[in-house]
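A.B. asks: Below you'll find the structures, each written out as structure tokens.
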Structure 1
């Protein structure tokens, strides 16, 4: 009996030791929870909420709760306690509110914290010190989890003060000391003017945008103006640099369609929206010198919207022009030798600025301009960068022009204006350089992943190409590798991912079918999927494609891919060449499985109220129809029953504005149709 007793005591000691280890592990971070401990799955709607850093705005929190579907609400912070729990829980029906203290990079690496964030249906980032948010959370699983909520799960994500300041793709990192408006205006390169650029949170609606808070006390207009001047000059945003400044009691809540509401509990609480007048750039943005941004009084354009409890006045952030409601005022901020003045005036023309302006098919003496818009017609101006004289073309109703008789190896500046019955829009602008020789050389926009430490393109194979490339720093030009491919013949493309930590990835394949230097023409996005597996889609070149050596671009990213151009956070881009020969077979949409679909027909085009889609399926499976505007913002989604054989779907588009749109039809993760169409009113 003694030996058995001793054995049992030893087992109990071991069990208590193991329980102690487990208890210690589970207590490696601090959190507080109000409500249910059980996780729920609720239907959510995406959105972004920017609070000004004073008393929290009840109506904005209720807006987030409504979009959360009553699920789990998570608050994250680097200091503080559970002050938000009872407050949020008492404002609406949520399953739970949990505050998590993440006060070190070590804690930001705890898998359990990242899982709780990913499982949430709403996320709020409390106020505090954004320098700690950047140093503790950037490039950690916490950052990945937040970006997952924004881009994949589509839940409302908000923040106040420091939690608002980090939400733009450009953000004031406060890595040194806080900088005042007076200091920023006196020297925009003050050592405390530390700006993070496109390397933290990845919210498409917040691209080219920097936020600031506590806008009324203390005043932040000077600092915000200096931020935007720096973004224009040094950080790659150009004339697209924008800003949002929020009063302390105010909140700007942006829905999944890019419509910004301004909430406030009382009058005289505002949000500021900054954007360039494209004919007015800063005159002096130099280290050690005071900022000057005046240009005969044009300065930087502002829209000042007064909030109320219903968010009655809205601004469409897809065009930064369309306003609904009566509480918007317009004006400019001017800075002369470090002294700022604000002047309010009349509303500008409601004509939308042309979007997505690009230059393609660039040769020694020509280039093709393309853009999107819904104006009556367009005016195009261009000049050599070294010249002060513009050439103005006759107004055109098309959304493209061919510039000819240009000089070789010369930089050109282009401006495109929309013309409407209400007046002319502000200009969309770009710069491009003609080639130095050799005739019709086609140039392409850049595309690059900023971080390839976690995922990269490991191998690409098609035809005679079998390229085990592994990681190449975010972009690799393999256009010297050529695969021969015939029109109308299905060819297998093999895509193999590489990663240090397996997770699902977004893939897109673009082919410049008409060889014009762009990947944005109809049908040129030939494959799109969300998968971590090796993929073998069938690619078929249509009979309408150019008989030439054309570019194929492959992008793999952890986050969703919205464009064939530009930088993105995680992943890699590779370019290859397809040598296309003749053939007459009809182009079929690329497929991830061996399966045949008859043609998918979208009509009428233009549409007014109803868009009809006819298609046939080889199996019974629901489809998803998604409509995007020309800024790649989702405006409508429906799920339709897909039956074996012929199908017809009608989509009500009467609530959409006139203009061009992109249509995607998906079956599961597979895109089976993509096309452009027009809505006419």
Structure 2
């Protein structure tokens, strides 16, 4: 397409958001949930923990990558905002320093609020005198024995400190001069200790306890000063795939190297620190001034998730009301194999239970008629029931082929473990493809019944992980559609053997094909809009970064096509710019559940085309991963998905919209407060209750009428 539409160059950097800065803005939206009064107090603390965890990974991967570019002298600007690596690092520092300050300001406010519920996070010198003996016993019996103070001198070089672990710097006054030491805090000991006195519980951080009793570790010397610090290291190291004879062994080598990556961030508890000491530590760990963050509180606030778990029984009223995923509406109380032989079955997690997917694999493993099970695994839980079923199937003599993606970032160690275990059980295990991550979510079960083969395929937007399926919104379909079955067979043969990329009937498979299909669909929507004036595109994804797709969406907007984008995280497109993107709306929903499903809808002059996918519209997903985009053929499921997109677009509680300057604001209107995730939980619960009544009702007794409020609420989104 032309780079210019009308008189405006759509390549102009002013129409785009930088990828990294857009991600930081997403993380700010996570942090804002810690100030949302509709979230209970402990859940607000949990959002602060999520903010910290997200930021750790961002520095280990994204910031580390930019720093590598600078070190190598790579000075080419990125292709949207034209920012060079050094410029991006400066802007990241400026924006993120502000956001981290907001994080600690909110942390300290919430800790003050928590004191109203008789829980106080204090330093040792603020503990009541009655608890000092307990504190001393705790240090002597459970903390001091596992500590190893490390002197720093000619005979004791500065240690190689572990990524993300806490360390205490110590200034010691010897008879000759000041000497320095480091106390690494083992990551396996609890981060905090709780002490009870009357109705009040006191929480004391491990680093504060060590600093309080630090002279016990340096007897005979005067300790002049201490402070806590933490190093974040580059975890985005290069994996030598071409030279690897066995990728599993290469991954294990890679994991050892990751621990030694270059320092990319130094965090310092700024409540008791001198500039001279910090300068000395900076020199030792080889970081520059722009890599240092001083904070007003304890480091590594990911500990708050543990604290929330610790307090959730005592203060259950300060957590979300518990929610149990309900039976899938498409499945009801039917057998998954019997029903899928007749119609497609749709799953929407966590509103609907993941048990149907677990049962799909478990029943296949136990059924004597099952011949073959094939499945891709990207991230699974530590005690995965799906892994258990795959092992059982192989031990029962079935042919089981599993693609375990060893390059799934930060799950490599876990996946190496599962790969070895599955191989030992007799499964055929493959590790993915050279230079590509297999991010697809697909399972194939082949059964033999009366000399006839029957095949069943599950396709999903999220991982086969029973734990995250309770926290992430994801979707999936089980189908026996012959063309999709044939595609699934060809797909697995493509992964496991030597064959050229197949010509698929229904599935669209990246690299490259998904991007081409999106662009073709947008072109068609533009053409039909010019003829009929009803063009509409709705896309829901985690992130939008691919410039080719963004430019095509700009073209659609300029042609008058209405474009609604629901993008949780990174969005490199700026909406609402006259003459460029005035017909594009961008909404981000951040709430109780992590929005993870990917849904793509094209109006197509009334003959709607709707797809689900494992892929976001990101360049890496388009060209560097094996991804699957699959069509929704069942009209009933398609209508549910269209309703779902409208529900998300109607959210005025957890949704933010992006303005033409790339800034996000809470959606505010005169409509009744509407939380899309709460609504979907209510829908699922209503179905679950009706199903219970139906199952328990004596045969022949008429079913109760559907609640009118439920019908009215649903009708609102069909308009």
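Where a number appears in this text, it was derived from the coordinates with a stated rule and is not lab data. Keep in mind the model is a prediction, meaning the values are calculated, not measured. Cβ atoms are built from the backbone, for glycine too; each structure is taken alone.
A.B. asks: For structures 1, 2, calculate relative contact order in percent (Cα under 8 Å, 6 or more apart) and state which one comes out highest.
C.D. replies: Working: 1: 8; 2: 11.
If we compare relative contact order in percent (Cα under 8 Å, 6 or more apart) over 1, 2, the biggest value is for 2.
A.B. asks: Still on this structure, I have one more. If you rank structures 1, 2 by distance in nm of label points 7 Å out along Cα→Cβ at positions 222 and 478, which sits at the top with the largest value? Walk me through the numbers on the way to the answer.
C.D. replies: Working: 1: 5.4; 2: 7.4.
Max of distance in nm of label points 7 Å out along Cα→Cβ at positions 222 and 478: 2.
A.B. asks: A value of 15.8 was computed for mean count of other Cβ atoms within 10 Å over residues 158-165; which of 1, 2 is the source structure? Walk me through the numbers on the way to the answer.
C.D. replies: Numbers: 1: 26.1; 2: 15.8.
Answer by label: 2.
A.B. asks: When Kirkwood radius over Cα pairs in Å, for residues 166-453 alone is calculated, the result is 20.3; to which of the structures 1, 2 does this value belong?
C.D. replies: Details: 1: 20.3; 2: 23.9.
It was calculated from structure 1.
A.B. asks: With helix-only ellipticity at 222 nm (-39500 (n - 2.57) for each DSSP H run of 4 or more, over all residues; to 500) derived from the coordinates and found to be -11000, which of 1, 2 does the value describe? All intermediate terms of the calculation are to be shown ahead of the outcome.
C.D. replies: On the way: 1: -4000; 2: -11000.
Structure 2 accounts for this read-out.
A.B. asks: If distance in nm of label points 7 Å out along Cα→Cβ at positions 198 and 278 computes to 1.9, which of 1, 2 did it come from?
C.D. replies: Label of the originating structure: 1.
A.B. asks: Of structures 1, 2, which gives 5.3 when distance in nm of label points 7 Å out along Cα→Cβ at positions 142 and 398 is computed from the coordinates?
C.D. replies: On the way: 1: 5.3; 2: 4.5.
Only one of 1, 2 returns 5.3 for distance in nm of label points 7 Å out along Cα→Cβ at positions 142 and 398, namely 1.
A.B. asks: Work out which structure the value 1.5 belongs to, where distance in nm of label points 7 Å out along Cα→Cβ at positions 318 and 566 was derived from one of 1, 2. It would help to have the intermediate numbers written out before the result.
C.D. replies: Values: 1: 1.5; 2: 3.3.
It was calculated from structure 1.
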